[in-house]
1. Rank structures 1, 2 by distance in nm of label points 7 Å out along Cα→Cβ at positions 141 and 261 and report only the one at the top, that is, the highest.
2. Of structures 1, 2, which gives 2.9 when distance in nm of label points 7 Å out along Cα→Cβ at positions 37 and 229 is computed from the coordinates?
3. Name the one structure among 1, 2 that helix-only ellipticity at 222 nm (-39500 (n - 2.57) for each DSSP H run of 4 or more, over all residues; to 500) of -7000 was derived from.
4. Work out the source of 14 here, i.e. which of 1, 2 gives that when relative contact order in percent (Cα under 8 Å, 6 or more apart) is computed.
5. Using volume of the Cα convex hull per residue in Å³, single out the structure from 1, 2 with the greatest value.
6. Once distance in nm of label points 7 Å out along Cα→Cβ at positions 133 and 325 is calculated for every structure in 1, 2, which label goes with the largest value?
Structure 1
Amino acid sequence: MSDLHDVRARLDERLPRLLQEYGVPGAAWAVSRGDEVVDGAAGLLSTATRVEATADSVFQIGSITKLWTSTLVMQLVDEGKVDLDQPIRTYLPEFRIADESAAERITVRQLLNHTAGFEGDVFTDTGTGDDCVEKYVATLHGVPQLFPPGEQFSYNNAGFCVLGRLVEVLRGRPYDACLREHLITPLGLTHTATGPYEAIMFRAAVGHVEQEPGAGQVPAPVWALARSNAPAGSTLAMRPRDLVAFARMHLEDGRAGDGTQVLAPGSAARMHAREVELPELGLMGTSWGLGFERFDTPTGTIIGHDGTTIGQSAFLRVVPEADLAVALLTNGGNTVSLYRDVVGYVLAELTDVGLPPLPVPPLRPRRIDAGRYVGTYSAEVYDLTVSQDDDGRIWLEQVPKGVFVEMGGQVERSELVHYRDDMLIPVKADRGMHMPHAFVGDDGSGHALYLHLGRAVRRASA
């Protein structure tokens, strides 16, 4: 196997070319193995300012923040202040959603492993004050329950805001302050920002978006999502070296680099362990732990998380058996293909565990009757309508709503073909990936009850 310095030299050489190939304005990366860390960067932080990316530049990590929120919760478990299997109302009696019986039963564990079952893509902006998370949780009283708590996995941003509020109440401090006091400072991180007022003190990346197909990447109109969604991943930014230092603590059984015990012995392993299985969804993991995404491959297990904000994408992969962590932070373009090349190369050079292959449509897809799948599936941020034309071709129309419209979302129409039992797959790749569409359950009339894309999107009509 190569050593870290070989990897750094190769990435320094390859990254500029890969950025150009995949239309990514800028990227930074870091790799940690044992007590060694290497990092690097290439490209631009903004195509408007032309400021160059460096290894110390901060990028938003998006939903990788959920690992930080999960760690804050597990610290409370370590201290005996939280029981994972108690209802969240034990600690937040004010928690309300539309289904009162579900609100009474949802546990802390179910929030951590995304099996709470209520609509999760809720991005209500409740301001920038220190009470914004509290106000956000209060807006969930009308959010629908999609399935009974614990029944299945459905990725839930709102649930992690509830967990962030749990941390605030039991610590008596705003979420951002808890991050700094209980993770950022104990880990000795120097280039980590909880919001834009801190990020501006560093070389900060700006997200880039394509406002119209084929129009090219331009700087995003805003830097971050609402602060009220911070525990789910709307604002936290850092350099890759700081992100792998967080991962290193998890690899070292909860110990920071200076020996500080950030998590009790054994708690990190509990977070990494399999809790719930997922449908086969390609880029997403095959199972989930307490916050951690898991990729169970024939050659070994990879854990980590991805994150996406407005025009920024982040990837963290950890191979516990190889004592390795790698982070890639980007600001637009075909980031999935860049991730496959950069992170795939690092794992191939430094471990015996490879990235699982991405799903692709069959060369000669079988023609099927899609009657079980046709209809409209509705979520807070989009409506998804599946139809089948007279020639037997299957189509998906995605109509953005709410915050997705504000982020520049457009109506998209794509063709789907048969992939495997109760799964369809797009013919054309989106940002380097064909995402399988799983159809789950039955609405009582022979139609699928959910279209599962990592989120269980419930049928609205046939």
Structure 2
Amino acid sequence: MSVVRPPAVAGIFYPRDSAGLSQTVSQLLQDGLKARQDRSDRQSGSLPAPKALIAPHAGYVFSGIPAARAYAELAPIRDTIKRVVMLGPAHRVAIRGLATTSADSWQTPLGPVRIDREAIDAVSGLPQVSIDDRAHAQEHCLEVHLPFLQRILPDFTVVPFVVGTAGRDEVATVLDALWGGPETLILISSDLSHYHSYAEAVRMDSETAQAIEELDEKRIGQEQACGRIPISGLLASARQHHLRPERIALCNSGDTSGDKSRVVGYGAWVFRPEEDSARDSTEDRATVADQATLDRHRKELLQLTARSIRYGFDSNTPPSIAVRTFAPELQQERATFVTLEHQGQLRGCIGSIVANRPLVQDLVENAFRAAFRDPRFPKLTPAEADGLTLSLSILSPMAPMQIKDEADLLAQLRPGEDGLMIQDGDKRAVFLPQVWDQLPDRRDFLSRLKTKAGMPPSHWSSGFRAWSFSVNKLPPVDFAAAESGTA
């Protein structure tokens, strides 16, 4: 028996009757399409297709205009999008993590919208994901977007999540698992500041807009956006997937309703893939900068790595460090790997794939884990410090590969240079570029990586995705020399 979630806020946030709702949404979208055309006339050349949107979720009389301007961006790809992954903040029920639904469809006055149960099943094993219909029963933050989607997209399903107390990376992990290709749109539902004076709201919302456009979620506080947690996850994923945000609208209820005494802020953004040339330039600059960091701070980083291991011998925990006492480039978020060898044999190798904490903190944590938490080896002992060598690497940002099939992926791989991450559903694995030393053949390299991910070597599907990256690396040095700062 099919389970249907009925509309909860029809007649409150938007018209209850289908004719009135259809007319309202059509008028708002008409305005949005005109604004899009005006902006397009001022821009030269075509833009990449949108991958994600941030749009507000208040009543249509308040936030309908900025929301419609976001949805108008989908007009050129309306026949391509088949799935919309929706995330918004929990307003009604206190929850932990991300709550999805057991329903098979959601009803609006314009008709039913199918839920992608297969997509939900793909992430149901993640610890931060739960099915909680209480969180959705009276929630408006996702429902108000459905009529816009129903008018702009001819055929689509949704994957809805209400986000409660959760970390940025917990959200980003769900987004990455459901990222898909051009058929998948990511939609983040959020209003901005709440119930400040008009002038204060303008100031706060401008700061929030700048933080979003600079992909800096750390500058978005709790009072700046009710959906700051899902926004944070999107910004982390946007950095990972090389998306660039563009502001479509920024206003508040004082602009749309006329009452400027206590207002709510609304903004809309579209996220597109960076142009290939711009992305390549960004990656080149990041690689050069990371190598300069390794060259400039070589002794300091090696000493920090060795001292983390020495501290672990005595305390069985990584040391705490004062991140702000380090040089600015060492405070930037970077993904690192630490590799340990004892008398020429691998003794531990642990690292991060996604940059989500300061370089020095990531290095300290990974040095400790390589020595004492690598599941392939027993804990390192003080006696093994003699004969121990260590090396460290900094990973470039992951670059999503545009691939048609396995042959296309193999043709794009650069043996000896590319690291590779692959994913299909909940199966994912990574090889660093160093693995080419043992597996120099492209096909062997990919087959072994599939096996590592738990896939058959011949596996391929329409959902198969791949990312390439490069590594800047310091060669192995003696543990004692690194610890003393003489390396």
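Since every read-out is calculated from the coordinates, none of them should be taken as a lab result. Only a predicted model underlies this, so the values are computations on that prediction, with no experimental measurement involved. Cβ atoms are built from the backbone, for glycine too; each structure is taken alone.
1. Numbers: 1: 4.3; 2: 2.8.
Sorting by distance in nm of label points 7 Å out along Cα→Cβ at positions 141 and 261 in descending order puts 1 first.
2. Details: 1: 2.9; 2: 4.2.
Only structure 1 yields this read-out.
3. Details: 1: -7000; 2: -11500.
The read-out was computed on structure 1.
4. Details: 1: 17; 2: 14.
The read-out was computed on structure 2.
5. Values: 1: 135; 2: 163.
Structure 2 gives the largest value of volume of the Cα convex hull per residue in Å³ among 1, 2.
6. On the way: 1: 2.0; 2: 5.6.
Comparing 1, 2 by distance in nm of label points 7 Å out along Cα→Cβ at positions 133 and 325, the maximum is at 2.
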